[in-house]
1. Ranked by relative contact order in percent (Cα under 8 Å, 6 or more apart), which of 1, 2 sits at the highest value?
2. Rg and Dmax of the Cα atoms in Å computed as 13.1, 40: which structure among 1, 2?
3. From 1, 2, which structure was distance in nm of label points 7 Å out along Cα→Cβ at positions 42 and 74 = 0.3 calculated on?
4. To test your reading of the models, identify which of 1, 2 gives 11.6 for mean count of other Cβ atoms within 10 Å over residues 10-17 when calculated.
5. One of 1, 2 was used to compute helix-only ellipticity at 222 nm (-39500 (n - 2.57) for each DSSP H run of 4 or more, over all residues; to 500), and the result was -12500. Which label is that?
Structure 1
Amino acid sequence: MAKYDEIHDRYEKQGALDFFEQGIDDACNRIMRQTDYSRDVALDKIKEHNMDIMSVVREWMGVESIQKKERSSNQMVFDEFRSFLDDASINHYKKKELEQAQQEYVRQMRLAARAELERQHSEEEN
C-alpha cells in the first residue's frame, strides 16, 4: 500500500494537492467519528497506517489486523486445479440430470402416444 508521503508527492506533481487535502480531511473526519481521536492524532494514525482507515479504527478497538498469507506458486496451481475439477464435476452432474429429465420426458411422451393409440384402436373396434 502506498505511503502518505508518496501519495502527497504524486498529487503535488499533478497540481491536485487541494483534492488530496480534501481526501485526507474526509479520512480524518471518518476516523474522528469512529474513535475518540483528535484531528492531529487521526492524521498521525493515517500516516502510520498507510492511509488505511479501517486499520486505524481496528487499532483503536484493539482488534488485531488481518494478515493475508502469501501463497506459494504450488498452492496456487493446486487451487486452480481444484476449482477446475469442481467446475467439471458440477457440469457433469448438471448434464446427467438434464439427460435423465430428457429421458423421463421421452418416456412420458411414449406412454401418452401409446395410450392415445390404444384409445383410437378401442374406438375403431366399437
Structure 2
Amino acid sequence: MEKLEIMIVDDQPPILTSVSAMLKEKYIVRAFKSGKEALTYLEKNRVDFILLDYYMPEMTGFEMLLSIRQNKALRKTPVAFLTTELSDRMEHEMIQRGADDYLCKPVDSARLLKCIEKHTATR
C-alpha cells in the first residue's frame, strides 16, 4: 500500500522536526516553514493531509486555509490546525472557516495519528 503524503506548515523548526519524527515511519512528510512555500509546492503537487500552524508571520494559517479552500484541486484536502492557544471562540472560528480539525501544541503523537487516520480513512 502506498504511503499517504502529509504536509506540515509551521514557522518553528523544532515543531517541524518533532512532528515530522512522529510521522515519518508511517507517512511521506513534506515540511514547510511558511504558507507561501507550502502553497508553491501545492501548485504542482498534491498531499493527503495538511497540518497547519495557526499563527505564522507573512501568511497566517487562516490565509493559507482560505487559499486551499478556494482552489478547486485542493479544496477537499483535509486540514488540521496546530495551535498553542485554544478558546471556544477560536475553535468555532477554525471550523467555520473550513478546518477539519485542530491539535494543541505540544502535539501528542497518538492524537496526531488518530486525527490523520480519521480524516484520510476514505482515501
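Readers should treat all values here as calculations from the given coordinates under stated rules, not as data from a laboratory. All figures in this text were calculated on a predicted structure; none of them were measured in a lab. Cβ atoms are built from the backbone, for glycine too; each structure is taken alone.
1. Values: 1: 17; 2: 22.
Going through 1, 2 one by one, relative contact order in percent (Cα under 8 Å, 6 or more apart) peaks for structure 2.
2. Derived from the structure labelled 2.
3. 2
4. It was calculated from structure 1.
5. Details: 1: -27500; 2: -12500.
Checking each candidate, the match is 2.
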